[in-house]
Structure I
Amino acid sequence: MDEASDGLSLLGPGGELGERMGIEFTEASPDRVVATMPVEGNTQPFGLLHGGASCVLAESLGSVGAALHGQTVDRPVAVGVDINATHHKAVRAGRVTGVATPAHRGRTMTTYEVVITDERGDRVCTARITCLLRPA
């Protein structure tokens, strides 16, 4: 079994909030985590993708990457300590895709950059999430 497949098997449903928001993981390894999320059902009052929904997607991706890295350093519990996001473009329909890649992977802390794009490949949001790694 390759690393990305193994990471997906460990995820399960991805948590209640992720399930409610329709987040679907398609790839998961310490080097790269990918998931999609529908815009429908995750909008703000003006019909646009809610910025908080983008943050939930980003935190889900970064936390999974951090936990998978944490397994390699015997600290598999990832706890988010900081997240920030810049929203570049509005989206009204379709699905967005988030890709998390590590900016820093240490023994006790990780930081992942998350790029969220629309169905045309245009960047919708750039986020950064930092997680503390704790022993089980």
Structure II
Amino acid sequence: MEWKTRLAVQYTKGTETVLISPIDSFSPSFSLNVEALHSCEVTHLGVIHAPVSMNFTMTVKAIGDVAGRLTKLALDGDLFDIALLEHTGDDWAFSSFVLRDCMITSATPTTATISGAPAATFSGFSLAATVDPKTGDQSVLP
């Protein structure tokens, strides 16, 4: 199998959708916190579910206006959606992957140097998510 697909990351606030480019990385993570329920007389009675945690980190080049737009979202405390989708090709396992009602909790710019473009890393959390695989049913969290 060959990977010939380019993924894109975009954010939506209200009716405005902005392609996040150039972007070095986007890392969403889900922590599905569960633990086995035990009792003195028997183990593995069931499962205790704790709230789901959905976080993200992205690093963007500080070229153009995207780093500034993301910084403004962070400073204003605005909620927005982030979508990871196929830009070209069709090799990816998902039709869409959307983190909804996101909030940026930290922004870390790199040191300015004489070579290379500066970058900024943004981290935050999501209140909801929708994952739509190409095969199978869509999943919605929480």
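Read the figures in this text as sums done on the coordinates, not as results from a lab. No experiment lies behind these values; they were computed from the predicted model shown.
Structure notes:
- Identity of the structure behind 17.8, 57 (criterion: Rg and Dmax of the Cα atoms in Å, for residues 43-82 alone, calculated), options I, II: II
- Value -2500, calculated as helix-only ellipticity at 222 nm (-39500 (n - 2.57) for each DSSP H run of 4 or more, over all residues; to 500), assigned to which of I, II: II
- For -0.51, -1.07, -1.15 (log10 I(q)/I(0) by the Debye sum over Cα atoms at q = 0.11, 0.18, 0.19 Å⁻¹, calculated) the corresponding structure among I, II: II
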